[in-house]
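Every read-out reported here was derived from the displayed coordinates using simple, explicitly stated rules and does not represent laboratory data. Just so we're clear, the structure is a prediction, and the values are computed from it rather than from any experiment. Cβ atoms are built from the backbone, for glycine too; each structure is taken alone.
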Structure 1
Amino acid sequence: MKAATVKQLKDELKDCNQEELATLVLRLSRFKKENKELLTYLLFEAHDEAGYIQTVKQEVDEQFELINTNSYFYIKKSVRKILRNIKKHARYSLKKETEVELLLYFCYKLKDFTPSIKNNVTLTNIYLRQLFLIKKIVSTLHEDLQYDYYLELEALEN
């Protein structure tokens with residue numbers, strides 16, 4: 001079965017009534033965890049972006065506490081998993097400011113992590129790549145926000 005294009009789906013959804021739409025959305029939410037998470041964000045958290053960012057930061061804190069520090073192999077795996085989750089949550093929001101906030105928080109946590117990431121090339125590269133990505137995103141934002149975020153970036157780079 002070939003999937004329909006977004007335009008075809010949009011046209012078909014315009015013809016549905018409210019009850020049919022609710023049924024379709026609930027059925028869609030049964031299949032993937034990401035669909036449910038996105039629906040949860042859109043229904044309950046999209047109106048309070050600051051609260052959403054705080055929730056994700058708390059989740060990141062919990063994930064950093066659970067990292068197995070016995071070897072850098074386990075640390076790398078856990079850090080990549082945390083970064084994947086952050087990117088997923090930023091994708092739900094579609095706001096660049098949210099993505100920058102979450103990535104900055106990730107970088108702060110990674111910089112202060114013990115054992116130090118400076119002892120491992122891969123972890124250092126992950127950190128530097130995220131700083132580069134933050135700079136790239138910040139350059140597209142409003143000038144006032146750019147200034148604030150560049151100050152935070154300078155603090156991270158020193």
Structure 2
Amino acid sequence: MEDWEEGVIKDFELTQEIVRSIRNLRSEYKVEPGQAIEAVFVSDQRADFLREHKNLLIDLAGLKDDEFLVLESKPDQGNLTALVVEDIEIFLNLAASGDSEADRERLERELVEAESHIARLEKLLSSPFAQKAPTNVVEAEREKLAGYKSSAEKLRERLRI
């Protein structure tokens with residue numbers, strides 16, 4: 001596989017994960033499928049990626065075109081619900097929910113899931129697998145580990161608020 005193909009696949013997988021996470025949160029908060037919601041994306045490293053994929057994210061995740069923001073620093077969070085995908089923080093306006101305790105529980109569940117992935121990948125990468133597997137496979141697992149570590153760090157930051 002060529003390098004450009006790998007980059008396209010990673011971008012596609014990240015887009016899928018963002019859309020899946022937003023859809024899951026919409027479902028959890030019982031937001032009607034046809035109701036577009038406000039979204040603020042915060043990432044200093046992936047801002048260009050988010051801007052490039054704006055229309056796709058709007059269409060697939062049910063977001064408002066005129067209230068789709070990409071920032072490099074955190075917004076005033078007010079009544080926005082936070083979500084973390086890799087190193088991207090997503091703030092959604094789910095005004096109807098307003099349940100900060102449910103939001104905290106959801107973030108805690110996400111953190112537990114991220115930490116279990118971290119433990120599994122660290123164990124895998126410290127096993128003979130890392131010496132025997134092809135370099136590109138090991139590198140892909142290391143990248144996944146870095147993504148989960150970044151997510152866990154952002155989730156811990158959100159839970160301190």
Structure 3
Amino acid sequence: MNEAYAEWLVKRKTQFVSYVLVGLMGVVTVICVLLALTGIGGIISMILMFLAGGATYLLHRNTNIEFEYLYIGGQLSIDKIMGRAKRKKVWEGSMDDIQIIAPSDSYVLKDYARQGARKVDVSSGIPGVKTYTIMVQAGANSSEIVFEPNDKMLHCIRQTAPRKVVL
């Protein structure tokens with residue numbers, strides 16, 4: 001049995017604004033805790049403390065994003081991991097749904113571009129990193145998925161469907 005298997009984890013670049021917002025919400029949370037402990041404001045300060053703490057947690061969790069690509073014998077799955085705790089499936093499909101996988105700056109993609117195609121970016125967002133685009137046609141729905149595979153994943157996909165991968 002010759003099953004092709006590859007997995008790869010890519011961390012999304014966190015923007016500077018996200019660091020500032022998380023830090024600012026942390027300061028607001030500390031101020032609310034101090035107000036609640038001193039008794040100033042009564043029950044309102046307790047409610048604000050819990051709201052600020054929850055907002056800080058959610059903001060931190062949603063700014064720390066990773067993408068996991070998993071390829072197993074003709075099936076490609078892309079998951080979004082938020083805060084290293086919550087996982088959400090972004091896309092899953094077989095090689096039958098994929099029309100072509102090519103570098104994002106390749107001229108080959110122009111032949112497969114569709115008007116109104118849904119574009120999904122699951123790459124790190126770091127400038128200068130080589131990204132690939134998956135063109136998907138499933139029924140009437142078409143999608144462009146920009147991702148950042150490693151060499152092993154490209155090799156496994158190319159073994160399964162050599163005509164669909166452009167290097």
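Just a few scattered comments:
- Structure with the greatest value (metric mean count of other Cβ atoms within 10 Å over residues 7-14, set 1, 2, 3): 3
- Comparing mean projected area of the Cα convex hull in nm² across structures 1, 2, 3, the highest value is found for 3.
- Of the structures 1, 2, 3, the one that -11000 was derived from, the read-out being helix-only ellipticity at 222 nm (-39500 (n - 2.57) for each DSSP H run of 4 or more, over all residues; to 500): 3
- Which of 1, 2, 3 yields 0.85 [FRET efficiency 1/(1 + (r/R0)^6) of positions 15 and 111 (r between Cβ atoms, R0 = 30 Å, to 0.05), calculated]: 2
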